[in-house]
1. When helix-only ellipticity at 222 nm (-39500 (n - 2.57) for each DSSP H run of 4 or more, over all residues; to 500) is computed for each of I, II, III, which one produces 0?
2. Just checking, which of I, II, III has the largest value of relative contact order in percent (Cα under 8 Å, 6 or more apart)?
3. For structures I, II, III, which has the highest computed value of Cα Rg over 2.2 N^0.38 Å?
Structure I
């Protein structure tokens, strides 16, 4: 089987540079085209431009800026229901996730992340 001509797009929103790069590399190795953002405001901008083309979005709960990962997940879920949203955090969730959004507590296993991400294709 060949690789599809158009790779699915993954949006990775993580404030920690090393973690963001690690997730991006992992997804790129799994045939995703990855867009990286360090905060929710940048991710919202990307979603407004190309949300219809994003297959999966992984966001940390704790992000710098005015919007946290939970608010970003809600925005993506409300405006782009075809995006598979994965929320991750080292802390316990204090708010309820929108239905259909996946939570992965940190530290997560790379294979588990890929299993959830590939499910979006």
Structure II
């Protein structure tokens, strides 16, 4: 069972780390800022929020991989993924064009990060 826990944690850490590094190196901060500028919540400082997003993904991924303060760091991806579902993935103006498999994937990932935080509390 302990191996399953480690595999679960490593995969979740990589999920955040890889997505953050890809945003930083491939999409570039300006591309992420452009994506965020379409969201009213972040449009007032899109470049600032782009850096917060990329650093949040990278640092939380590294923290989860290193098993560092999971009780707290596992909630960073929950916030990132919840915002992504609500503002990027669900097309509120045209629900028919929403990628529902992507919504379900994000909800499963949110659940996995919450389980990571809760399982950490049980082990203490």
Structure III
């Protein structure tokens, strides 16, 4: 079963850009870190200098534009919710907006915790 994604978890685009989540929902915490709920993963820029970016997106060789995450299309809990929003799971993935690479995607590379797992 996938783990719940919390603050400190990492999302990565298909070009290797990485962002570490901060914040999270205070109503659901795992080891003191707030859970990331559906929507918190959207509109994150993988550009150098953007909040939480640990490794910037380099784009692809034909277009070095950085990715921006779109809402998850998979890996959102249906039974575990906070304020009506499902929590993101370690199996979450989605598409990225990238003008030079319409097939760009993102996925979770680290949930930030290993204690709470749920069925998606």
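Read the figures in this text as sums done on the coordinates, not as results from a lab. If you're wondering where the values come from, they're calculated on a predicted model, not measured in any experiment.
1. Traced to structure III.
2. That would be structure III.
3. II
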